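In what follows, structures are represented as structure tokens.
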Structure P
Amino acid sequence: MYLKILKEKGRCLLIKEKKIYLSSPHMSDEGYEMEYIKEAFESNWIAPLGPNVDNFEKEFAAKIGAKHSVALSSGTAAIHMALKAAGVEKGDIVFCQSLTFAGTANPIIYQNAVPVFIDSDLKTWNMDPEALETAFKKYPNVKAVIVVHLYGLSADLDKIIEICRKHNVALIEDAAESLGTKYKGKYTGTFGEYGAFSFNGNKIITTSGGGMLVSDNEEGISKVRFWSTQARDKARHYQHSEIGYNYRMSNIVAGIGRGQLKVLDQRIAKKKYIFEFYKRELNGLVGIEFMPVNNWNEPNFWLTCITLNGRIKPIDIILALENENIESRPIWKPMHMQPVFNKHDFIGSGISNKIFEKGVCLPSDTKMTDDELYRVCDIIKRLWK
């Protein structure tokens with residue numbers, strides 16, 4: 001299993017093939033991250049907050065064209081703070097894209113609010129504007145809408161923004177997977193009232209963990225900065241007039257982020273290369289369809305995803321790759337299908353169910369070589385023989 005023969009000086013050696021990951025951390029070849037970490041150590045800015053945090057916020061906002069930003073401990077924390085800043089409270093209804101990771105939906109429960117899950121469309125794999133409009137007819141009193149840019153594919157934002165404005169509801173973008181993605185020339189995460197990003201270890205750039213919340217709403221970001229630093233009042237002693245959260249990013253972690261931000265464009269280019277490589281090599285296989293890329297969308301191609309319509313099933317590919325020490329995984333299981341959320345309402349025709357049942361995320365690690373990409377493709381092609 002996942003062994004290869006290496007001939008060396010007349011001898012045949014069996015060696016274990018290197019593991020291929022779905023999407024693992026990729027530090028810069030230039031060592032940018034270590035420069036900022038070293039600077040933090042030498043200045044003793046080890047504790048949370050410090051110059052790296054301040055500069056990471058500024059540099060990140062400048063990169064994507066946001067006016068204000070706050071560095072947090074995770075993308076989930078960013079969504080939680082966005083909901084709180086949008087005024088979501090106990091009993092409020094929040095529309096949430098169903099086809100996503102649980103980190104999108106869990107913060108709704110943190111606020112004791114009520115999620116209603118919205119289906120996707122096949123054109124974008126993201127929130128279906130028609131299902132969203134239908135949901136507003138059923139639930140006219142809604143506090144916020146959370147749209148996700150799944151796998152780096154932007155949602156159909158013009159239509160969604162128009163619907164949210166018509167109903168005077170705050171739009172929150174979960175851009176955890178779409179840093180660097182553009183919708184009609186503008187970066188995702190900058191269209192809604194708030195945009196949440198993740199720097200988890202598998203994201204296109206990573207700080208090992210961490211997140212960022214951006215907005216043009218200066219007052220909102222100021223409040224988030226206050227809440228996420230344990231809501232400490234301005235007083236000589238420790239005084240708290242509101243409930244706070246320990247959600248701020250550390251100065252060390254922010255140093256990694258500053259270095260990673262310098263290579264974001266390189267990572268996007270490699271992710272696109274991987275997508276195009278798979279499409280070129282696998283496109284002829286009957287029943288394979290690649291995730292949708294529209295002419296108004298410039299994805300970051302975080303993960304290359306396919307759906308299968310034929311005798312080969314997602315589990316066949318997953319097990320075949322796993323048997324060769326290669327990591328892949330299913331598409332996210334929709335939130336309305338999750339045991340913890342299945343009591344909540346779902347609006348749609350079940351497109352997200354079908355994408356989940358037929359979908360596979362192929363290994364999309366930016367450190368992959370052409371030989372490794374060919375290796376993955378050859379294993380998949382064998383299933384069709």
Structure Q
Amino acid sequence: MTTDQFQFTVSSTDGRARTGEIRMPRGVIRTPAFMPVGTAGSVKAMYPDQVKALGADVVLGNTYHLMLRPGAERVARLGGLHTFMNWPYPILTDSGGFQVMSLSALRKVEESGVTFQSHIDGSTHFMSPERSIEIQGLLGSDIQMQLDECVRLPCSEDEAERAMELSLRWAERCKIAFGDQPGRAMFGIVQGGTVERLRVLSAEALVELDLKGYAIGGLAVGEPQDVMLTMIDIVEPYLPAQKPRYLMGVGTPDDIVESVRRGVDMFDCVMPTRAGRHGQAFTRRGRLNLRNARHAEDPTPLDPESKCPASNTYSRAYLHHLVRSGEILGMMLLTWNNLAYYQELMAGLRKAITDNRLDAYIDEVKAGWASGGSDDEPVPAGK
């Protein structure tokens with residue numbers, strides 16, 4: 001049942017992990033939730049109804065990409081992002097801050113905001129906290145993120161502190177710009193690099209703003225997993241139990257299960273879709289690279305136990321052929337498989353928490369990954 005307000009309830013716990021629901025006018029988000037990334041208004045290589053059928057309750061849109069093309073004002077004139085991309089369910093938009101820092105060849109960060117050059121055509125743009133919220137409002141997203149400065153790791157403690165304090169001031173301005181929007185929410189983003197003191201200060205200051213939810217940002221940018229998990233361990237006790245917690249840009253299935261164990265409710269990552277476009281498949285028996293010759297004469301499907309047709313119908317030999325031939329269908333089928341696996345993993349985690357057997361479930365999942373002779377290769381960077 002939906003509601004005209006933004007509501008989050010926790011329904012069961014197992015240790016620090018919890019299941020719950022975010023209720024919004026456009027639908028209910030079951031947590032822990034994985035949000036497929038629809039960077040420029042589409043989840044790459046997927047139809048919207050496929051994404052929903054796999055179990056996704058919410059998708060992510062990117063403010064940076066959509067403001068540059070086709071433009072937030074144009075999307076608004078065409079009825080908003082939900083209508084534009086034919087997704088009538090909840091949408092979360094990030095603030096654009098990470099992409100400004102990572103994609104722009106030239107940028108200048110000031111108190112007022114950030115001036116940057118488009119990675120598309122080199123044109124100059126200015127993004128302030130107020131403009132970020134304005135763009136997200138024009139897009140019509142249901143959950144909007146504050147503008148923050150995401151520094152590259154590793155960085156000095158002084159640099160992490162400067163960016164964290166600037167992000168806090170920007171969070172206050174974003175809250176004012178967002179105002180009161182019944183049924184929608186704005187989340188703050190905890191920053192501070194890998195410095196415990198800064199992460200705690202950031203979390204405490206954001207909680208004082210009494211926002212609808214809180215994200216942990218600035219991680220999954222190349223640091224070892226144990227560093228990321230340590231930062232979650234540090235921050236989680238300072239975040240309100242009655243509000244959702246979102247770990248931005250994460251990640252691998254192993255990152256997700258370990259973060260759920262630590263009380264995180266929401267995730268997004270380009271990994272399942274990007275991997276599919278580069279010939280890689282996530283399965284309950286580990287990650288496979290369909291480019292590898294060992295799959296050339298394998299008649300078995302990726303996962304006969306999966307309910308997804310891409311996983312249980314097409315042979316690995318055929319998928320190998322499609323990938324090696326550069327056929328678009330190969331990208332589509334592997335992306336479909338990967339998003340299906342991620343949603344099946346989230347459903348398994350929710351059930352395990354409800355049944356109070358999360359640790360056992362995670363052990364079973366990891367044993368499955370280890371049993372399948374997976375092709376342990378990194379997912380390529382870029383688009």
Structure R
Amino acid sequence: MADIGIGVIGGGYMGKAHAVAMSAVGAVFNTGLRPKLEMVCANSDASAERYRVAFGFARATADWRVLVNDPKVEAIVIASPQETHREIALAAFALNKPVFCEKPLGASIEDSRAMVAASAGQISMVGFNYIRTPASQFARKLVADGAIGDVTWFRGEHTEDFMADPNAPATWRTLDDANGTMGDLAPHMINAALALIGPVASLIAEVETVHATRPGGKVTNDDHAQMMCRFANGAMGQMYFSRISHGRKMGYAYEITGTKGAIKFDQEDQNAIWLYSMDEPEATRGFRKILTGPAHPDYLPFCQGPGHGTGYQDQIIIEARDFLRAIETKTPVWPTFQDGLDVTQVVTAALASSRAKAWVDVAAY
């Protein structure tokens with residue numbers, strides 16, 4: 001086993017999640033590389049020091065350049081706002097340091113392309129954690145193994161209600177495309193669609209701001225969006241993304257129909273998938289609930305009991321394991337920066353389609 005110094009840029013919601021994951025991953029997965037929380041960066045000296053004490057880092061700074069250039073920081077986690085991702089990643093790659101970047105990859109398609117170009121020959125990874133639940137990993141395997149035959153249809157959504165109240169005040173979340181629903185929620189479900197079904201060839205989308213003004217200011221980004229698409233393998237698809245869906249707290253859900261069966265999943269019940277097989281006797285044929293357990297991917301390291309379940313933080317720990325494995329083996333682990341760019345390309349095409357009110361080819365973007 002060897003130690004590796006970790007620097008985390010951003011100490012908020014995701015910064016904490018990654019700090020906790022790096023602290024736990026060695027014990028959970030017995031990794032060959034054992035993370036040391038070397039340095040945390042936040043937007044002020046006071047907040048950085050607060051995070052250092054709370055999360056157990058050795059040092060703190062308010063300047064990300066100090067963190068990136070520190071020789072004891074050997075791998076970097078970017079958990080700061082999207083507009084900062086490009087500059088930080090390029091600086092880290094110039095020093096040949098592996099980079100894990102939270103989604104979306106960049107604040108724009110141009111940022112994302114620059115980050116992919118800089119990542120050539122380097123270890124890079126993008127944070128799409130929801131697809132890493134044991135249930136979704138199992139669903140992905142079922143599809144790949146042909147358990148439901150050839151996929152003919154996909155429906156996905158990422159719906160939440162944190163902005164459903166029209167009287168909720170304007171915040172940073174209501175400013176700029178990168179913080180809107182297409183920048184914030186849509187990438188997760190698009191990533192799931194690409195992982196489960198494959199590339200999106202063409203699409204038509206509608207992107208809409210429902211509450212144009214809120215207490216404290218105007219809203220400059222979108223509240224919800226819908227999209228029809230055609231996958232490269234010929235399957236039809238529909239997706240919906242919303243931050244104003246009353247009652248939905250973690251509505252990351254999908255249905256997959258194939259020629260021999262179907263799969264359903266909802267993140268609000270993240271430890272189960274529903275499987276339908278046409279090969280079952282007609283009298284008992286129907287969707288059956290499969291609870292995850294030690295027989296499913298990445299479940300056993302957390303718990304030996306079937307049905308006991310894994311949680312949100314466990315998804316981040318699985319990501320940490322994969323990032324460390326990529327560094328140790330010098331082998332890319334999905335999803336790389338290129339995979340992040342693929343998601344950004346679909347988002348960019350959807351926004352263009354909404355403006356043009358027409359079908360578009362994703363490859364054109």
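Comparing mean projected area of the Cα convex hull in nm² across P, Q, R, which is largest? Before the final figure, lay out the partial values.
Working: P: 22.1; Q: 17.8; R: 18.9.
Comparing P, Q, R by mean projected area of the Cα convex hull in nm², the maximum is at P.
Compare FRET efficiency 1/(1 + (r/R0)^6) of positions 149 and 293 (r between Cβ atoms, R0 = 30 Å, to 0.05) across structures P, Q, R and report the one with the greatest value.
Numbers: P: 1.00; Q: 0.10; R: 0.75.
Top value of FRET efficiency 1/(1 + (r/R0)^6) of positions 149 and 293 (r between Cβ atoms, R0 = 30 Å, to 0.05), among P, Q, R, belongs to structure P.
Can you rank P, Q, R by distance in nm of label points 7 Å out along Cα→Cβ at positions 157 and 309 and just name the one with the largest value?
Top value of distance in nm of label points 7 Å out along Cα→Cβ at positions 157 and 309, among P, Q, R, belongs to structure Q.
Suppose distance in nm of label points 7 Å out along Cα→Cβ at positions 29 and 301 works out to 0.4; of P, Q, R, which structure was it derived from?
Numbers: P: 1.8; Q: 3.1; R: 0.4.
The structure behind it is R.
FYI, it's all coordinate maths here, none of it is from the lab. In this text, all values refer to a predicted model and were calculated from it rather than measured experimentally. Cβ atoms are built from the backbone, for glycine too; each structure is taken alone.
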